[in-house]
Structure P
Amino acid sequence: MRLFTDWHSLPEEARGASVALGNFDGVHRGHAQVLRGAAAARPDLRLAVLTFEPHPREVFRPDDPPFRLTLSTERAAALAAHGVDFVYEMHFDHAVSLMTAEAFVAEVLHGGLGARHLACGLDFAFGHRRGGDVAFLATAAAARGIGLTVVPPLSDAEGVISSTRIRRALQDGYPERATAELGRAWAIRGVVAHGDKRGRTIGFPTANVALGRHLEPARGVYAVMVALPDGSCRKGVANIGRRPTVNEGPESRLEVHLFDFAGDLYGQEIGVALHAYLRGEQKFAGLDALKAQIAVDAEGARALLAAGG
């Protein structure tokens, strides 16, 4: 899979694809259905995705709390796992937000990407003030000899699968629901930073990762699987929160203890996938009580992960 961040100067071999359109935050099962629609409509073409970075909501509402399910690297990896050949990551800023729907089709889709087929969801909207909908896209694309597949939303017993619904499940402490809707466990990917090293003094050294622009899920303790830079995975237990026992200020962080691991991960990128929510954030009387609870949490996480939970 190849990632392009400039749609103006694509190499010829990256043009002429069947292109799925959207933000693809999370790359959930509904997004996968759009990708399948793009591939099935033109199996003779390479499969591509046109998405936006940063997410338009981050531009229009910069003071909102972080909400992203997947940042650029994680999203690209998830798209590659679905067989996408090219990701066109269009830089989104105020100037792009003023582009008309007609200009978007003419300049980006037709001129820049040379798209031969498009696929999107029923609610896809684009252009200045979301002036283009699927009806407009169908007419504008057909005028340029570009096909269009409009993919209906994917639903289950709870309703339409969406990024919003997955965010809510994570914030409510139900990572297993998010897993079912994503088709994989939700992961936070980031670089391991130095912390206060208090964990190693109580027998549970942790790798510390800033949440950054990721959504903050329910605070508390999770059973996790950790993807390491060498491609291996380790089981572990993680805490997400503000660490009230040690009075650690207002910013939440992710701290993960990897079972049976003794390596140095500082400065390296890891992915921490949430598999089960064990308990909410608590304040303990002191470090001894905290240490005892972490031991209980670790055993609980081991048991859940061994059982496939």
Structure Q
Amino acid sequence: MTKPPLMLYLAAPRGFCAGVDRAIKIVEMALEKWGAPVFVRHEIVHNKFVVDGLRDKGAVFVETLDDCPDDRPVIFSAHGVPKAVPAAAAKREMIYVDATCPLVSKVHIEAARHAENGLQMIMIGHAGHPETVGTMGQLPEGEVLLVETVADVAEVTVRDPERLAFVTQTTLSVDDTIDIVTALKARFPAIIGPHKEDICYATTNRQEAVKAMAPKCDAMLVVGAPNSSNSKRLVEVGTKAGCGYSQLVQRAKDIDWRALDGISSMGITAGASAPEVLIDEVIDAFRDRFDVTVEMVETAVENVEFKVPRALREPA
């Protein structure tokens, strides 16, 4: 039986970013250096396939420091942690390694600098996301106020409208964030923003690739986890950019083939914590059902690399 033709557009950049790559490497190197088990506070990155692979090698994933024994190393996830967490680990004399993405750490440093200058912070982010919790936890309670939407800006109560600064979660929709920043500046003209955009290069690049790809596609799949902020934003960006059907899938087995009935063009991208092997798996699933022609939609080339902490580069 002849397979129907399908033009498959593949976004570039897609998948792993430098911060995710570094975080995974940190867990692997910690296992090599100290042996199993190594404890990891929260999923190192938001991807089940990655987490399960590290668990098989001897990583133990926990949600709080209380779940970690004193005598085994603990790693803090790429999303960052409140200041109280490393302080508690140091008090217990634990070996700990911080795998916080350097671009998230940059936001933490910004927040601390503004606080030292007597400014109250407004954070644009998603409530409950570990990155938001970590950033807000850099300062005492009440010093960082969270806004998620333009509507929240109208409701937020500040200490002094003349003494404000804002930071953002690194994995937000670039377009949605611009609207919130505009609303903040309109309500609080004296508010100070970051010197350079907080939304990270990888989030921005993946969204730009989707914007270029989406108008060409009858449908689009984003390979990523349901708790991955940057992956969910890619689905939203695809829809807004003109793709009629945009869907998040963790694996090829999650594809809803009925929704793709009759398509002739397909777009595929992946969130920053999804490995290339899962993207290949999805492409193979399309090859099984269609006569596939692959075309790359490349909008940027990434060559960023972050060093792992010195503690892991030194011998045990």
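Laboratory data are not the source of any read-out in this text; all were calculated from the coordinates shown. Here the structure is a predicted model, which means the values were calculated and not measured. Cβ atoms are built from the backbone, for glycine too; each structure is taken alone.
Couple of notes before you dig in:
- Looking at distance in nm of label points 7 Å out along Cα→Cβ at positions 63 and 127 over structures P, Q, structure P comes out largest.
- Test item: helix-only ellipticity at 222 nm (-39500 (n - 2.57) for each DSSP H run of 4 or more, over all residues; to 500) calculated as -11500, pick one of P, Q: Q
- For relative contact order in percent (Cα under 8 Å, 6 or more apart) computed as 27, the structure of P, Q it came from: Q
- Here distance in nm of label points 7 Å out along Cα→Cβ at positions 71 and 279 is compared for structures P, Q. The highest value is that of Q.
- With FRET efficiency 1/(1 + (r/R0)^6) of positions 15 and 255 (r between Cβ atoms, R0 = 35 Å, to 0.05) derived as 0.20, matching label from P, Q: P
- Parent structure of the calculated result 1.00, given that FRET efficiency 1/(1 + (r/R0)^6) of positions 7 and 87 (r between Cβ atoms, R0 = 25 Å, to 0.05) is the read-out and P, Q the choices: P
- Each of P, Q could give Kirkwood radius over Cα pairs in Å, for residues 103-158 alone, but the derived value 11.6 comes from Q.
- Among P, Q, which structure scores highest (criterion: distance in nm of label points 7 Å out along Cα→Cβ at positions 151 and 207): P
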